[in-house]
Structure P
Amino acid sequence: MDTNEITSTTESSTPKVEIYSTESCHFCHMAKEWLTEKKIPYADYNVGTDMGRRKEMVEMTGQMGVPVIKIGDEVMVGFNQEHMAKLLAVAE
């Protein structure tokens, strides 16, 4: 077991952020712009073109609405800036 890997994982206080989005979704763009402004890295999955990610999103949420934003283990449908700021421990 690599102790450096364990240390770097536990020192990171920012949870992993994933966004399931489409190109035409206004709220998806708003969420990504907000994260970029806050300098928070995220993975962006275009469910309009990536059928595997679309299936994953539907299995996770039971619906097709976007954005679906996953922060750590927390999953939210839609862009809720206040809730995201709380989960990421940043100012709105």
Structure Q
Amino acid sequence: MTFTWARTFPDTHHDFVAEEAGQHVGRIRRVDGGPQNGTWTWSCTGCQRGHEAEGVRPLNGEGATRDEAIEALAAAWGRAKAWSARTGKPLA
């Protein structure tokens, strides 16, 4: 799975959004402060059907590294796309 990455906001350095083929996938960002300082959160915001999409969750979480967050986001996106293909329902 190949994502196109962009900064979420122009002045941020550790906060990115992902797209695949022009479709919004989700976001990863580094936590800067508090007890989770340095960890990375991820959220598959491209799928808004998680409440009804059995087998898709989790759609968010955290990883110790940026690569772990990317892998988790990619896995969630893969589950969401498989659910959509299986049911014929859109992701959003």
Structure R
Amino acid sequence: MGIYMQRGCHETKPLLGRVNRIAGQVQGIGRMIEENRDCPEILNTISAIHSALRGLEAKLLEDHVRHCVTEAASDAKQLDRRMGELIELYKRRLA
């Protein structure tokens, strides 16, 4: 997985926005614990973080397929490498 995708500013900003929101939610859990907030409230926040991470994961996977895999389609060796990446990602996701 050593080939890097070039993202434009229009693609990077939304991804970083998602990451920053997730980071803020994680930090919020620490504050909630320090403030002795109710467990269900903390657990709901954790659930929201899981959902946000899945959304980020889905967006990155979509970008990978739409750009990296599609661009590799014209070169059989590159396509094979990209398909191998997808298979490994999927296997890890299922583990």
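Read the figures in this text as sums done on the coordinates, not as results from a lab. The structure displayed is predicted, hence computed values, not measured ones. Cβ atoms are built from the backbone, for glycine too; each structure is taken alone.
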* **Identity of the structure behind -26000 (criterion: helix-only ellipticity at 222 nm (-39500 (n - 2.57) for each DSSP H run of 4 or more, over all residues; to 500), calculated), options P, Q, R** => R
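So mean count of other Cβ atoms within 10 Å over residues 15-22, computed for just one structure, reads 13.1; which one of P, Q, R is that?
Attributed to the structure labelled R.
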* To do: For relative contact order in percent (Cα under 8 Å, 6 or more apart), the calculated result is 26, so let me know which of P, Q, R that is.
  => R
